[in-house]
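Q: Quick heads-up: structures coming right below.
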Structure 1
């Protein structure tokens with residue numbers, strides 16, 4: 001690849017990673033999605049993601065915390081649903 005086409009390719013991967021972030025994907029989920037849907041090698045996605053993390057440390061820390069909180073909240077919700085379904089006295093009519 002020429003230098004300009006390499007830069008263009010990296011810019012494309014960058015933009016696609018931003019789309020993955022809008023869908024609240026992890027780096028691993030993004031790597032899988034871009035590999036499957038855009039034919040981008042996971043090592044490329046991972047490398048660009050890591051560079052973005054270096055350049056935007058505060059954003060990615062907040063993003064990681066937000067994903068962790070969302071996962072915990074979803075786990076709590078699943079547990080409440082299981083509890084309700086397993087104890088008929090808690091079910092609403």
Structure 2
């Protein structure tokens with residue numbers, strides 16, 4: 001085993017960010033329509049972008065947390081692999097001594 005073995009999740013996070021942009025635009029449109037406010041498609045896209053912009057920091061913090069967890073998991077696995085090698089060497093030496 002060599003380090004943390006799990007597929008990178010940034011593509012999945014990116015996909016969900018794209019989905020959130022679309023969902024927020026749709027939500028903004030539906031909300032405005034519920035108040036009988038009609039706006040153009042361009043204005044709707046801008047409203048969705050503004051709403052997403054207000055929330056985008058949440059997604060980036062999620063991405064950062066994910067990267068930090070991956071880095072920490074890799075460090076822990078490397079340390080455990082080194083400890084495992086040391087213990088195997090110790091067992092080998094003990095076997096050879098007996």
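We did not get these values from a lab; they are worked out from the coordinates using the rules stated. Owing to the predicted nature of the structure, the values given are computational and were not obtained by experimental measurement.
Q: Upon calculation of helix-only ellipticity at 222 nm (-39500 (n - 2.57) for each DSSP H run of 4 or more, over all residues; to 500) from the atomic coordinates, which of the structures 1, 2 produces -28000?
A: Comparing all candidates, it corresponds to 1.
Q: Identify which of structures 1, 2 gives the largest calculated value of Cα Rg over 2.2 N^0.38 Å.
A: 2
Q: If Kirkwood radius over Cα pairs in Å, for residues 7-54 alone computes to 11.5, which of 1, 2 did it come from?
A: Working: 1: 10.3; 2: 11.5.
Label of the source structure: 2.
Q: With relative contact order in percent (Cα under 8 Å, 6 or more apart) coming out at 43, pick the structure among 1, 2 it was computed from.
A: Source structure: 2.
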